[in-house]
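As structure tokens, here come the structures.
Nothing in this text is a laboratory measurement; each read-out follows from the coordinates by a stated rule. In this text the structure is predicted, and so the values were computed from the model without any measurement.
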Structure P
Amino acid sequence: MLIKKGKIDYILLIFLFFPFAFIIGQAAVSLVFIYSLFLFIINFKKINFEIEKKDFFLLLFFFIIFLSSIWNYFSDHKLFSTILSSILFLKFLIPYYLIKSIKIDDTFYNQLVNILFLSLIAFLFVAIDTVYQYNHPDKLDLFGYGTNVHNINRLTGPFGNDEAIPGSYLIKVCFVILIFLNFYLIENFKNNQKKIILFLIPFLNVSYLIIIFVTGERIAFLMSLLSFFLLFFLLNKSKKSLFFSGAVAAIFIIIIFIQNPYIKSRYEILGKFIFSKNYISADVKKKTEINQTEKINKNSINFLNNQWGAHYLTAIEIFRDKFFIGSGVKGFRIDCSKDKYNNIKSLSFYKRCSTHPHNLYFELLAETGALGFISILIFFILIIKNNLKNISILKKNKFNFENQIIFSCYIAAFAVFISILWPIRSSGSFFSNFNGATIWINIYWLLLFEKYFKKNNMI
């Protein structure tokens, strides 16, 4: 029986609601946070408000962004929305402290299994819908959504015509679910079924990697590769299965790359950005004025001549102007349009403005300044340090099948968290409802698994 008997803790339901909420939309994600707030209020007396070292820097970060938003509101005539956005950052802290206070008992494993199996529905739904869209003659998904996202024909899956994010969803939200399924199948099926399972597991992993690859989401695909690599490196078990999965996936990916012109163009552009010293996009070549081109140092990194490079350079200039506390949460979208940033050294200077810089670190530098950047960076570093220590200790244990499954999920959440923090990648806004939540859900997973192993005196 896949679904275990027993109730699920109200707090643990957060992990079940999020995968479905991301599919439904922003409003549903907000409802999950409202649900968390409701639980926080009714359980207020039971909340563990003990401030660990990493919690101190997290709270310091919140104080700084709030101070920054207030300061910029009065000194730089910013919109009140910057203050509101800083206050709304609290929504990420509420589940954090709820999970710190959750009760780990003998039913935890069964509850976790139920949550992950039910979440598998959301995972499979996105995967199947994306595959259907990829194979449809008109690139329509099951609901009739097309791929015309900003005129670049990227797959959207069930996320609508303007959200090309199924790949990001699968790696940021569903990697824990995939790895859970891997090890649950290994640990729970009888020996006479082992051959079937040993075939099924690589099939699942290969399919997962291929689906992310064909979405054309280059960063999501690189994140998936990094996550599998970290999983292979940190796990003691199933290395042969993971290696075989990677080898088979590589063969299929090469075939798709050769045969699909659109996929080939997507990843060729990525290669040109990385390896070509003289690559300048056709868009830049077409639109850039000659006199502006002449201002560019010939030895400049050519990636900076792309629109993303223009965003990064603008973020750096904003950071220099507002060094200590930045431009305030979501202040980049206001400051980037100022005339004083017209002369940034990028051939795409005319595209310097956006809602955010499309990189986690540049966004934090521009909007929270040196103080905010350092405080949240220390928070991230302490998470990595603590969990690496925990994983190192746990690897020495001989687990029963329950603990092996939980440990595997722990590694998966850690791998995704590391890939999210990988500095050389484009990203959504750290402060947005959707993207912010996809980052924090992995932090919540890490906190939950750490709490479980501490409760069982294993770390």
Structure Q
Amino acid sequence: MKITKRTTAGGSLIGVFALSVALATPAYAANELTGWALMPANTFAPGPSSGQFTSTAFPVANPLPLINKQPVQGLSAVLRGPTADSYRVMPDNGFGAITNSADALLRMYAVAPRFKSFDGSAVIGSGTVDAVNFASGATLASFDSSSFINLRDPDHKLGFSLVADKANYPNGGNNIPVDSSIKSERLLTGSDFDIEAVRQDKHGNLWFGDEFGPFLVKTDASGKVLRQEIAMPGVQSPQNPFLGGGTPTLGRSSGFEGMAINPAGDKLYTLLEGTVAGDAPKSLRINEFDVEAETYTSVNFLYQLDAKGTNIGDMTAVDDHRFLVIERNNDTATIGTPFKKIFLADTTGVANGGVVKKTELVDLMNIADPHDLNGDGATTSTFPFVTSEDVLLLEASTVLVINDNNYPGGGGRGAFADNTEFLRIGLAQPVPVPGGAALLAPAMLALVRVTRRSRG
């Protein structure tokens, strides 16, 4: 094919076809592990005693309960942090159930993974995860009060009684007084909400997606609740505090597992984990929510699970119409056949109420690891956890993935408590921009800059 050139307004000559080919060229021959870091299962932060109503399912070398500390675990949502190398992560309800998590605080932590990576000649980086200051990103020796925010409702905005309002933890027969710090600040716990998603709007406020209602919970940037929880019209789980004698329309713990926000920061897109009664089998509702009006709009779609998929783990926006979705089943490296994939979901051209288009982006059970960054002795990396629940698009050719380790449970990799792993994955197929071209990867941007300089 003949390559034509044209002169741009700035006077530079650019090979249009050559540039389009370069833009469409995959960043990697295969999806490749470019960074790996691990946070041990036994990672703790100060706080009231926790784990008083659950048992240790796997050896964790730290028997429950945890006296005067909270586990940093169960990471179910991720946002960019205060610095380029840091992230803010959100644990879910604590120990897995509304009945055993009344002493687990709902918090957001700031972390910085120090990725193992390959610099062209050697593997570098510690592969550890540092606690960092929530506001500044400064590295800390360990998790302390500056590394997290607590979700709290001091102004009594929420519409139902909290654990903080009770004299004793609501776990029948234990007669353990609710910790004074929980009561005094009306801190939210894992028996109040099961938080599985969080996004920040254009005003800096935080929106949390809950599974128990399912509800949306709005707070300011410090975690203080700003208004009453927002229910999803026509959808109630068995754990909804307002269900009464009614019939739930959604299965247990099947609420807002995924939630995205558009680039403008004024529209949320909630994705249920389970199928609403009466909907087509294995179809999951996506509903648009207007942040300014604080109400759901009439825009909605359906996400159809793969034949091998049973759940979604997370959703994040690429633009107003495209989303990355983690889809998975409940199998692990030790049980069954794990299905863990990232799909690109697209609503472009889909009628309201229709099924979104899906394109497989990453098979998390088949990631090239030519430099053995995760240290397992293999050149292919897998991510076999039951709960693969965090995905973030870092740039056109790179995604971040994190697992919810279900502390103190496990079994993802073996008969032990799972650690929390942070994966940075280079994409064989960069996420495209509207019009079908690929986003400019850093290497491509450098090439363009060099081209411009060479042409004077």
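Matching task: 157 is the computed value of volume of the Cα convex hull per residue in Å³. Pick the structure from P, Q. It must be structure P, since only it matches.
Quick check on the output: -2000 is helix-only ellipticity at 222 nm (-39500 (n - 2.57) for each DSSP H run of 4 or more, over all residues; to 500), derived from one of P, Q. Which one produced it? Matching structure: Q.
Quick check: 20 is what I get for relative contact order in percent (Cα under 8 Å, 6 or more apart), calculated from one of P, Q. Which structure matches? Value 20 for relative contact order in percent (Cα under 8 Å, 6 or more apart) corresponds to P out of P, Q.
Any idea which of P, Q comes out highest on percent of Cα pairs over 33 Å apart, for residues 34-305 alone?
P
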